Every structure is written in C-alpha cells, then in structure tokens.
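J.: Have a look at these structures, which come just after this line.
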Structure 1
Amino acid sequence: MMASPNLYQRLTAEWALLRHNRRNKSGVVSADAQAFFVIENVFAEDELQHLQTHLLAEAKAVVRSKVEWRRGGATGGHELLHSQLWPSLKFLVGDDFQARVQRATGIRTLQLVPKKDTNRLSLLDYRCEADAAAGDGIDWHVDGSIYLGQRWAGILTLFEETAEDTAKLELKPHGKLATLAKAKVLNSLVLFRGDHVEHRVRPMLPGEHRIVLSLLFSDWPVMTFNPSLLRYQARINQIFYGNSDL
C-alpha cells in the first residue's frame, strides 16, 4: 500500500486530476491508458448459480430503481454489505482476489477503492419489459474520477439474457470498437480505465435482462479533496443508488 502523499505530492496530484477531468469531458484521453483485461471464471459454478437464482427470485427487493429514465436499477456497496448476497460477494474484496487482479494486470499496487465509497462494489440491473420499446442502456462516454491514482472500472457479468451473441458492454480502445462474446463475459471481470477508454452499454431490447457487479479499483486510491469533483460524484451516486455516499 502506498504511503500518504506529502503536501507537494498532494497538490501536484490534485491539479493533475482536475486537469484530467476537464480534458476528458472534451474527449482528450491518454493513448497509454487504453488496455483492458478479462479475468474469467471469477465465481465457482455453484456459487454463480446461487447468485443468479437469488437475484432473479428477489430482483425487486435486491435491486431498486428510483430513476424514471431507467427500467432497471442499482444497489450501492453499503447496501450490498448488509444484504443476503454478501456471503457470496465478500471474497471479491479479499486479498486472494486482489492478488489475482494484480497478476492479471501486472499492477502490483492495484486495489479496490476504500469501502466508504459505495462504488467500490455495486450491483447494476438493466432490463426491458417484453411490451416496451428498446432502452435502458448507457451511450458512449468516459467516466470522471475522484481518485489521485489510476481509475480502473470492473464489470463482472452475472446474468445476461439477451437475443444477441455479443455482450451489451462495448469498449472503444484507441477509438476502435471492441465487442466481447456474451459467453466470454459471463462470470468474467472486464477491467479497463473507465476515465480513458470510451465505453457503453447497448440498449436493452424487449424482454432482455442483464445483471452485473461493478467494481472500482485504483493503484493509488486516495480520494480528492476537491469539493466540486466530490459534489458531482455525490449527485451521480444519488441518481444511481438513491444515496450520495462517497
């Protein structure tokens, strides 16, 4: 684990983060941050089936939606921690899985962001009723960041019942479309620099349903002091999870 930054390191990193967030809103990203990794077979088969059964049976209780423009919903990390799912999920925040992520990426300091951040581990539900128009996706974008180190987004697919052969998650490293086979992403963690690699979730078609876990990693998970960045992230959290926890 990296030591806490001194004043000079802190100010330098804060300025770099502010500049980066401003630039990536204009589409300026780093060519050196376009790699992505796929870590397969995260859960044992019986554990995956258990999660799928529980989520599909208790979807309305576990995954909540309070946003008019989404048919699915989301559950933040703090709620997951106290849910019936936690016994199956807690190994994702343990040392063994962290070591596996570090080996896969070659980044020895990569770790989950602090547990006070509800985005550390959250649950996202995408769906489209059979009689509804296509929708409930997220168009092409790059994420903002509130961490002084690299921001690595992880998407772990638990269930993807769709009519298409390719996964709804799409990446565009170096501006070139990268699609993933639906069978390949099931039970796999797709890990990428979400604030540099453009990505989207294609709209769900009528009758389709998709459930994923979202994880957030950093090689230096020190949260910014910048109040404007923190306020913006709090608003995003309120939209997705119904709370503004950071």
Structure 2
Amino acid sequence: MLSKKLSASLIFSFLILILTSSSSYSAPVEKVDPALKAWYRETEARNREGDQSLKLRITYYSNEYIDNLITAEAEKNLWTADETENFKYTFLKNLNLSEAIPFHVDLYVTGIPMYAGPFDKHITMMVGGKKYQPIDYDKRFNFKILGARDGMVFFPRYDPNTGKEILAGAKDVRILFDSSISHALDGQRDVLYVWDLTRDRPKIGGGKAANRLEVDRLIKRTDKIDEERKALQRQLDALNKEYEEVNTRIDELQSE
C-alpha cells in the first residue's frame, strides 16, 4: 500500500501513465467503466490498397470523465483522502483547465508509416460554429508513426478575439480530423466527433484540491493585476510630469 503522503515522483509517474498511455491501443484490452467510455470516440480505417490501417481514439476530458478517472485511480491504488487530494491537485494542474480544453489522442498504425506533421494543421475544434486550432500538443505526433502513439492535445478555453469562455452555454463540442492526416483515410470524408455537453457535470467536484487550484488562479490574477497597475502608474506619472511641464511653461509665458 502507498504511504500516507504521495511523493512527487509517484504522482508524476501516475500522471504520465494516465495522460499518455493509459488507453493505448497497444495495451491489453481492459474492462472500461461506462462512465469513462462515454467520453471516448473511436474510428478504424484502411485505404483501398490495404497498405495502411489506422485506429483512432480521442477522449474529451469532460468534468465527469476527470472526476470518474480520479475516483477510479484512488480506488485502484487504495489511496487515503489526503493522497487522493494530492493526486487530484497535481493532475488538474497538469491539465491546465483554467486556460485549456484537453483531449487525449490514441493512434495505432499498421502497414506503411503515418506522417501527420504538422499535427495541429490536421485537427480542429468546433464550438458554436467557430473553429479553433490547438494551442499545444504532444510534438511526437509530428514524426513517423508506426504502431502505437498517444498524447495530449490542448485547445484554448477562451476565445482569443472576444475573451469569452468558449464552452460557456455551448450544447456540444466537435473535433474534426481532416482525411489528409493518414493514407488510411484516402478517398474518405474527414472524421468528425461530437460530444454532448448537456450530459456533462456542471463542474469538477470540489475539495481541497479545487480550493488550492482556485488559490493558484487568484494568485496569477493578482500578479497580472499588479503588472497592469504598475503600467498604469507609469502612464499616470508621465502624464503628471507633462502636466507640470505644461503649467510651468504657461506661467513662464504669462510672466513675460
């Protein structure tokens, strides 16, 4: 059994396992909790020549998926409440939910290798008629793929033009893979996946981890406000100086 406090190295190991290889096609097929599987989307394809096949799975890290994944890990590893909260905090922090919408992509390629680079040009998120490209992703997707390859893909949580939260009020989120990503999709339509957001939980469960993350967010916000305040103070100082110089010049001219 694990010790009462998870070490940083253990937490990191679990995160790597979950975020990069927990659902790889190369791993033995396991019985998957329906609550987790509900957020998977899968496609299998082979081109007419039969020289390349592709198995594609993408998982949307919804609030329900994240909650159930943390619970499943805690139960599997017999963690205490404190251990679970420590893991949850580190896990959520690595997902960067305050700024990004995370997805996990699994690829399994047989036959000739697949070359998908630049990967971010082949995948698009669509919400409410608007399209968004990844802000970050596992760069291993850019290189030769044969066999299993998996990793995270992150899309913006806030619209870069309006600053509004992209998923706020949205009924669904869609991911589009264009067919040029793989020879296995030659002559086929682009691959579109849809997740119904109305089936998701309104937010991730609370607890100490959620409070710590909120504190982290507020600290970052206060740092940003402080920078903006200093910038405004510099502008005000410059205006005050100019104001004084103008008035001094006025006095000089009036005294002549």
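All of the numbers you see were taken from the coordinates with simple rules; none came from a lab. All values derive from a computational prediction rather than experimental measurement. Cβ atoms are built from the backbone, for glycine too; each structure is taken alone.
J.: Which structure, out of 1, 2, was mean count of other Cβ atoms within 10 Å over residues 160-167 calculated from, if the result is 15.0?
T.: The value was obtained from structure 1.
J.: Here mean projected area of the Cα convex hull in nm² was calculated and came to 13.0; which of the structures 1, 2 was it taken from?
T.: 1
J.: Figure out for me which of the structures 1, 2 the number -12000 belongs to, where helix-only ellipticity at 222 nm (-39500 (n - 2.57) for each DSSP H run of 4 or more, over all residues; to 500) was derived from the coordinates.
T.: 2
J.: Can you spot which of 1, 2 the value 20 was calculated from, given it is relative contact order in percent (Cα under 8 Å, 6 or more apart)?
T.: This figure was derived from 2.
J.: Determine which structure produced the value 1.9 for distance in nm of label points 7 Å out along Cα→Cβ at positions 40 and 192, calculated from the coordinates; the candidates are 1, 2.
T.: Clearly, the read-out refers to 1.
J.: Out of 1, 2, which has the highest value for distance in nm of label points 7 Å out along Cα→Cβ at positions 80 and 128?
T.: Answer by largest value of distance in nm of label points 7 Å out along Cα→Cβ at positions 80 and 128: 2.
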